[in-house]
Structure 1
Amino acid sequence: MTPSPFRHRRQRVWPQAVAFLALLLTAVTFSLGGETRPADPVAKSVARVGMTVSDLDSLTDFYATVLDFRKESETEVAGPEFERQTGVFGARAHIGRLRLGDEEIELTEFLTPRGREVPRDSRSNDRWFQHVAVITSDMDAAYRRLRQHKVRHASTGPQRLPDWNRSAGGIRAFYFHDPDGHVLEVLQFPPGKGQERWQRTDKLFLGIDHTVIVVGDTDKSLAFYQDRLGMKVAGGSENWRDEQEHLNNVFGARLRITTLRAEGGGPGVELLEYLAPRDGRPYPADARPNDLFHWQTTIRSVATTAAPSLVRDPDGHAVQLVRE
């Protein structure tokens with residue numbers, strides 16, 4: 001087994017989180033003649049995708065300058081309710097929301113306590129991997145912009161997925177890092193693929209199509225996102241060969257890709273299962289929201305109380321359920 005780059009430490013489990021998970025399971029299924037079936041969808045829409053950052057001001061400047069995000073709001077939070085929500089004792093955080101097109105990201109800087117950095121040896125098949133796919137109208141111009149700002153490559157360069165792949169053929173994509181080490185993707189859809197709004201050419205960066213999470217078993221993840229939360233499968237493919245290897249920077253990469261969307265809209269959630277190689281490391285069991293490798297997908301839900309609730313999917317990815 002590949003050793004984990006994380007040191008294990010004691011993790012606090014809040015009773016409220018356990019109680020909420022039981023409520024979630026009760027809310028989304030019901031029994032009919034001994035058969036368990038999904039009830040009404042819990043997920044109304046995907047509100048935003050968030051990540052923990054080291055310095056809110058500098059990361060806001062990066063996203064605004066390099067990718068044309070616009071700051072929407074900024075706030076500071078602390079107190080017992082926030083501690084219960086995050087499971088982090090003594091938590092105080094500085095939170096900013098940024099908008100690109102119709103989508104939002106949320107950047108959270110923990111003023112105290114500070115968490116762990118993104119491991120420098122992270123690979124795209126490690127299961128703490130998550131990113132957002134920012135849509136561009138011109139990949140060549142977007143890549144020039146990124147090079148001008150000296151971003152760190154995660155892919156070897158922009159890749160055009162081959163035409164033999166009916167679902168993904170013609171898509172151009174590139175992975176890179178923000179200053180904290182979070183992986184981001186810029187992606188361009190060819191005519192006839194993606195939503196119609198991604199064919200606009202009036203701006204270089206148009207919005208966020210989806211967030212990608214690496215999973216160990218697609219079927220187990222579907223049991224959570226589809227069967228329990230009520231999201232719908234919107235597409236899928238199996239990708240491999242040179243272009244995919246260089247995009248993910250993982251030799252021998254062969255991927256099962258499944259995209260889910262909530263009925264009420266928002267970015268999709270794309271499940272990325274590495275059929276090969278299978279040496280990706282698991283999400284650390286002691287992860288906390290103040291760690292810089294923490295991402296969370298915020299879902300507007302019909303099954304929550306007024307206070308946001310943080311739960312984990314089968315691989316450990318954080319899902320925040322809110323009532324807005």
Structure 2
Amino acid sequence: MIGRREFITLFGGAAAWPLAARAQQPAMPVVGFLHSSSPEAAANRLPAFRRGLKEVGFVENENMTIEYRWADNQIDRLPGLVADLVRRRVAVIMAPSVPIALAAKAATSTIPVVFLVGEDPVALGLAASVARPGGNLTGVNFLAVEIAAKRLDLLRELVPAAKRIAALFDPANAASTAREIEAAAHARGLQIQLRTAGSSREIDTAFASLASERPDALFVGSGPFLIDRRVQLVLLSTRDRIPISFQDRLQAEAGGLMSYGASLTDSYRQVGVSTGRILKGDKAAELPVTQSTKVELVINAQAARVLGLTIPPTLLAIADEVIE
């Protein structure tokens with residue numbers, strides 16, 4: 001017969017055993033997701049990021065978690081937000097723009113960083129080479145710079161009379177694409193006017209100057225901020241009757257004349273895959289930088305009609321989508 005003291009000892013040991021077992025289970029890895037805009041702005045991309053993670057076996061809140069940080073288009077907040085994730089000792093930092101990737105590179109040389117940028121990461125100093133990045137950063141290049149000249153050609157095919165082109169860039173994501181589009185315009189004998197805008201007020205100011213210069217078309221650069229302000233850009237270009245070319249399909253869906261660029265939805269999926277591979281043990285130094293493989297041409301037929309433009313059959317034949 002078991003005495004009272006022995007019963008308490010046995011019961012206490014049995015109760016403590018599951019607690020000890022649970023304490024020995026490894027904690028779920030944490031991914032730090034830092035975006036320069038807002039949750040609303042990223043809402044169209046996050047499911048694709050999670051889908052990429054799932055392809056490698058990771059599901060949010062099941063076997064990994066995500067810590068979200070938002071800069072609300074205040075680029076000067078990025079270093080502090082990255083530092084917060086570093087203090088949190090996250091397993092990986094997801095950096096979906098050039099300014100975020102550079103801020104993460106400056107903040108840590110040990111925590112892996114998976115970037116999403118629109119230009120050569122080697123030229124940016126983010127990787128030693130595409131095949132073997134060599135440090136703690138790897139990621140995806142969605143080729144905004146590489147296809148800038150092609151985007152200009154498609155714009156001119158839709159607006160054949162265009163000789164004077166204005167180009168609007170976010171100063172935080174401008175330099176390489178601006179140089180590329182300026183060179184492409186000069187090579188084609190076009191006049192080019194470069195403008196930058198990093199706030200809604202600066203967009204209004206840029207359009208005020210364009211109203212007096214009367215460009216034949218407007219080329220809008222890449223970056224989260226300009227995607228975020230797509231409705232403002234479409235309203236202003238419609239008011240001033242300026243044909244406008246965007247990088248991202250969300251901007252054409254908002255009423256812009258056309259967009260040509262990599263599918264950022266698919267690029268986010270690719271970033272999710274790379275993040276999952278690092279969580280599984282791959283090293284960022286040895287994980288090759290990938291390039292976006294899905295490039296989309298989207299034409300808004302209603303916007304073309306408002307501007308009095310006829311979409312050439314050649315463009316209709318190659319468009320991935322024509323929005324009626």
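If we compute Cα Rg over 2.2 N^0.38 Å for structures 1, 2, which one ends up with the highest value?
Answer by largest value of Cα Rg over 2.2 N^0.38 Å: 2.
If you work out relative contact order in percent (Cα under 8 Å, 6 or more apart) for 1, 2, which one comes out largest?
With respect to relative contact order in percent (Cα under 8 Å, 6 or more apart), the highest-scoring structure among 1, 2 is 1.
Starting from the value -5000: which structure in 1, 2 was helix-only ellipticity at 222 nm (-39500 (n - 2.57) for each DSSP H run of 4 or more, over all residues; to 500) calculated from?
1
Which of 1, 2 yields 53, 25, 18 for Cα extents along the principal axes in Å, for residues 98-193 alone, as computed?
Corresponding structure: 2.
Each reported figure results from applying straightforward, stated rules to the coordinates on display, with no laboratory input. These numbers were taken from a predicted model, which means no experiment stands behind them.
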